[in-house]
Structure P
Amino acid sequence: MECSDGFKTDWADLQEGERHLILFNCGAKADTEGRSIEEILAWKPNQLEFTHDYIQWIFPLDEKSDYAHSPILEENGIMNFSKSLGCQKNIVRSFDMMLDFYGLRHDGTKVVRLDSFDERKKRWLERENHNFLRITRMLKSLILLGQEKRALAFWHFLDRLSITEFRKIGSSISHWRAAAGLSDEHKPVWR
């Protein structure tokens, strides 16, 4: 089985879980629940909110997840994922889908609010909400897989948001800073 974008690699150099993640993200294979990436990318907000085993597939990491069936990318998997045009296209589409879920969009250089932000934030901008963990995963995955500019644009939005929403965001901003690969020296002066 190969990626539809024509991406070729020595699949023997990859663990089975890594092959599965790459083939899923380039659109050539379903996840362990039988869902294609196209199916997930078409989900409505309620499906995104109440389904908890897809985020590991669209934003893979190099570390174990609490979700038992979540494959892990190792060094060769990271390199191959980053080289696949199909995987890169779909991680951007996944990022855009999740931003829309949060009432946001990436305008090419920064993350900005949509008109739906005030309504959508009610779904996720609450203290210790599980979406905070999803945001951490998104940032880590984007950095890991070659989408640093998008990760940093999202981090900068979250950092600005934490000024007015600090009571809700709390210490999550520190986790997001670390997930975006930033050190404490990136703390704004006001903190």
Structure Q
Amino acid sequence: MKYIGIEGSSYVGKTTVAEKLKNDGYETMEEYDLTKIYKHSDNTLKDKKEIIDILLSEEMKRTPKIKQSNNSSLIFSDRTPISFISFEDMKIHESKNEEERLKSFLAKEYLMSQLHEKIKSNKIILPNLIIVLFISNPEIFYERVRQRGITKVSELSKFNTQLLIARSAIKNSNLFLGENNTRIIDIKNMKSNEIIDIIKK
């Protein structure tokens, strides 16, 4: 079985690619709703840890499906636990003061320790290959944001945030899977079919 995770920030085409793969008949793990999970955070360290526990619990729900798919030659996942780390890195980066930065750093440390434990105990199964999608051209990125009808500026609709999330995904994919099992695609103006062709090679 080859299990491929698709990583990257919002607006880079990750979910579009995953949906196309699913429509083509491939087993595909759908994206968890990170926005909904993060929405009610009160930004205390206790609350941050509770959110991390929810995220890991959501990921653990995928494990039986992955194990049942052992006979499938190719399985895809829209986001992986690497996304959780990328979002914590984003929160560290956007911290308004040292107190916020410390809480976000401690939350990330908690996430890393819990993730390692759950991988070791086979409660979470990571892909054996992670594809990180990103956009190097700011004009192309902002055009994609506009095409989605986004008018209110949020952290995720910023070009530099998209790059930060991509860098974090690459770094942590290398950490967990190794450089040989991490691939990076600058999607530029590629269509979803073109991206899929590269992913499946």
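Taking -15500 as the value of helix-only ellipticity at 222 nm (-39500 (n - 2.57) for each DSSP H run of 4 or more, over all residues; to 500) derived from one of the structures shown (P, Q), identify that structure.
Source structure: P.
For the read-out FRET efficiency 1/(1 + (r/R0)^6) of positions 87 and 167 (r between Cβ atoms, R0 = 25 Å, to 0.05), a value of 0.10 was computed from one structure; give its label from P, Q.
Label of the originating structure: P.
Ranked on relative contact order in percent (Cα under 8 Å, 6 or more apart), which label among P, Q comes first with the largest value?
Q
To which of P, Q does the computed value 72 (percent of Cα pairs over 14 Å apart, for residues 103-182 alone) belong?
Q
Quick check: 16.6, 50 is what I get for Rg and Dmax of the Cα atoms in Å, calculated from one of P, Q. Which structure matches?
The correct label is Q.
Every number in this text was worked out from the coordinates using simple rules, so none of it is lab data. Keep in mind the model is a prediction, meaning the values are calculated, not measured. Cβ atoms are built from the backbone, for glycine too; each structure is taken alone.
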